[in-house]
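Some structures are shown below for you to check.
Nothing in this text is a laboratory measurement; each read-out follows from the coordinates by a stated rule. All values reported here derive from a predicted model rather than from experimental measurement.
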Structure P
């Protein structure tokens, strides 16, 4: 199967490309040229560019990962984020309509669309109405809405995922677990033993990025009903302070944990917990990688990056 991956040189994209190749698929990598090696330069703000990428790839399936994924950056540039995440998805599907109307399209959404929900709503199912609390989440709701409309209006074969907090080696150091690991690796290498943190009380449904991309592969390969939405979640909420404690144990370095006001988010949701039983029933997917395994891989990756930077 020929699979076009947008955002192929991003965090999840690199893992997805590797997973697809392990399944013997022919992968066409599309992304920003400045971010690394790609087969096709992708500009989601240009319909003509996106049309050219899709037509040139002639894909059997597309996994759409490209977009703004960092909430503080989206908050700083809400219109740019909407243009990339929402309108960029619309441009991609318009290109699909013209050049690859029978391709299976997996649109990678986010569990951030759920926002804060009443306690009795957890674990969250796909039937829960979105409640976006920031521009990033709002842009992902809009991308979802257009994706589902494209199924109904143009008969495209599109499914949407809502992935919960994924972590793993290679993640940008701006994200919380990767940030902890990079700071600990720097302390182990001799820097001042002070670790800066934001809100440690929030509880998140963490799972490994390699499990997340396994879900994307399964959905790309399957013929689950178009217009479906699937949570990608472990189904276990862990406090951020517990993730930090485990990383400190792995790093085995003495640290002073210091709260940093710059790392606090104005609309931080206290609990994120999902139910992925719909995905499991449809594809057989279940997470395979333990949090302990993920954290050790993340810390090893951080040590390599700190060492390489010296």
Structure Q
């Protein structure tokens, strides 16, 4: 398998080498991970205390800051709330600046999702096989059809003990699709209408969304595939930032603690090459319009 991680030795968040960007964009839109080993995020004085799972409110796994600046998931007094708001907001600004410079044509079309801080340890979480992100998968969500809209994520490991965040990165999306599409259940329009009517889905599930869920579940349920499929283990060290389309990059999160993450949504038509998207690939492989 061709390497699925592209290393970019960028030293500063505020600068990128324009001559290299075309290759980086092509790699990203092909589902590869862009790794920035020298772009870290450092909590400021007073924020180090946030590197503790005890800051999580009861019953939540992540702390988030939504697009309107509303903070959720923090346990603590006003000073703790303010520190969390400042730290997550500063990471958001850095992540957005990086994306704006790396992918300038995306800017007007990007839709911001919440920015999150994840202080919990990945290992040892009890989950169903569908929810277990330690299994290789591409992101797809049962209740939130997105009609091909892309899921772009920026991650940073800020573990103070030096522990990496370890991923497995799998084969290219088209290889995944060719492997699992023949096993997929047929799309049912009446079932999609029923799920929407029963409020199981927030909007009508398209055939594209159905197929993405079939790929997600097919990958996670196949233990032979999890063990034997083409893949590489990637330890993302503290002080490292990485970017990928998580709906296209086959990935599994094996271990790690204390991570920042920014999610952005992008209409597929606003990509540099829409045909390289999961929607473009699945439409070509099935020979029909999926949304």
Structure R
């Protein structure tokens, strides 16, 4: 049986852990609310980009510029699919990362059966470690700091790498795999193909403009710019949804951990009071026994 001092030490240790868990929970709550705000802003920007893109296609025709359209077949019969996986840099968020990596491995196996070669593009340090531990090679990785809100500039930098891979034929297709946010505590792994682009991806209607609208820029360059901006916006939206899902999962994990800790602390307190009461009872019995012994000697 544990001593009173041992139980007191364990209770103090649990209290310290509880303070740490509450701090992590508070930070995740702040980042969750911040990401929700950024999602609304990003959705508005993406709708503006889509509207501009829909307008230029409506005025100039549906042809996609050759620089971003599907590439002709190479000597290599296997199309190369780039698979972007959006995970977190840190743990303590339940099955958020492991579930997504498991889904990515499943998608990789499906594409392999379709005679397609997969190259993993890992955004998030935790997912990268899981892939390497599972024996998968990482084609390209980037750690995105989750301590602060990621700006759209970060996504443009990543899209610049993706564009270089696509134009150099290092990849022929590009899919994003991320945890889509449903509601608090609920998310679903979702895979979306963004390269080659399709006009069906556009969610916005063309902007109403005058019939004599003149596009002064080269239409091919303008289409190319807007298409890559559209893809960057889609990646940014996916990342924000992934971030919201991550902090939602972490909040849920912290709540469960705190609840479990409080239950264990309550059990220890009962044990502490039971041992303490038993010790008091034993001390009282010893005093009574000593008194009886003295009376017998008198």
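Here are the numbers for the structure shown:
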| item | result |
| --- | --- |
| Source structure (of P, Q, R) for semi-axes √(5λ) of the Cα gyration tensor in Å, for residues 11-50 alone, computed value 38, 5, 4 | R |
| Computed -13000 for helix-only ellipticity at 222 nm (-39500 (n - 2.57) for each DSSP H run of 4 or more, over all residues; to 500) - originating structure among P, Q, R | P |
| Which of P, Q, R yields 40, 19, 10 [Cα extents along the principal axes in Å, for residues 155-194 alone, calculated] | R |
